[in-house]
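Student: Heads up, there are several structures right after this.
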Structure P
Amino acid sequence: MSLNNLDMLYRQVIMDHYKNPKNKGTIDGDALTIDMNNPTCGDRIQLQLQVKDGVVEDAKFTGDGCSISMSSASMMTQAIKGKSISEALHMSESFSNMMLGEDEHFDDDIQALQGVSKFPARIKCATLAWKALEKAVKS
């Protein structure tokens, strides 16, 4: 697949998560809840995690923002369900490394966000949900 075709596929994946977000909504009952925003561009997210015995049983988000921030939240909530807290934090670290241009690979839609690393102003958009994850489980 040519680089242009791959770039187009990645854009389609991002737009699909933006237009049809996974796990958008709220968790009924007890949940770790964290609100974060990116004052630079106005993106905001509320992340909710339902954790039992150190495993993320459910993850949902609400918020408003650009296609990058909302798609990243959708992808992240999908990816961390069923993972232990330590696995989720490891994924967050790997994602941050990918945003810094390091050669990290994900086996799912998250890989589509790799191109964001070429646009420093958009990195905060992509990492907002991941930073919320880190803050929620460390608080």
Structure Q
Amino acid sequence: MKTHDNGSTTIETIIWLPILLMLIACIIQFGLIFNGRNAVQAACFEAARQAALSDDPEGAARTTVEGFANGVLPGWKKDGLVRTNVAMPEGTDPGCPVRVEVAYDVPVFLAKLIPDLAFNGGLTTVRGSAEMLIEEKP
């Protein structure tokens, strides 16, 4: 007995293809957010280390974060996507803490496909922070 399946494969493809494409898009989006999170935390740690060793802690921290953003974070040059905060509440003497906080707004391209994801203008923010003690300069 022979069955005729003409067209059923096409219909099955039409049903499953959008679901598969959405799954792939979600995996890529998760990768971008995860990359941003790791880059921000690495930038915070390195910026705090450079600030602890420098005569100009704030300038060194900002330059280091900018260097990380330039190499790793896509679209960082857009206004306000990467924000750096350097705090030295006890001053710049050796042994005083320097805290570096970085926030990066990761573009969420799925926000255009799913209206409920259009929070924060299509961006999600990842944050990182690191703190080190200012070291004595030789």
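Read-outs throughout are calculated quantities, based only on the coordinates presented, and are distinct from any laboratory measurement. This one's a predicted model, so the numbers in the text were calculated from it and none came from an experiment. Cβ atoms are built from the backbone, for glycine too; each structure is taken alone.
Student: Could you figure out which one of P, Q the value 13, 46, 33, 7, 1 for P(r) over Cα pairs in 10 Å bins from 0, in percent was computed from?
Tutor: Answer by label: P.
Student: Kindly point out which one of P, Q the value 0.85 was derived from, the read-out being FRET efficiency 1/(1 + (r/R0)^6) of positions 53 and 77 (r between Cβ atoms, R0 = 25 Å, to 0.05).
Tutor: P
Student: Out of P, Q, choose the structure whose coordinates give FRET efficiency 1/(1 + (r/R0)^6) of positions 21 and 85 (r between Cβ atoms, R0 = 35 Å, to 0.05) equal to 0.35 when calculated.
Tutor: Q
Student: Right, here's the next one. If we compute FRET efficiency 1/(1 + (r/R0)^6) of positions 29 and 109 (r between Cβ atoms, R0 = 25 Å, to 0.05) for structures P, Q, which one ends up with the highest value?
Tutor: Biggest value here belongs to Q.
Student: Among P, Q, considering only distance in nm of label points 7 Å out along Cα→Cβ at positions 13 and 45, which has the greatest calculated value?
Tutor: Sorting by distance in nm of label points 7 Å out along Cα→Cβ at positions 13 and 45 in descending order puts Q first.
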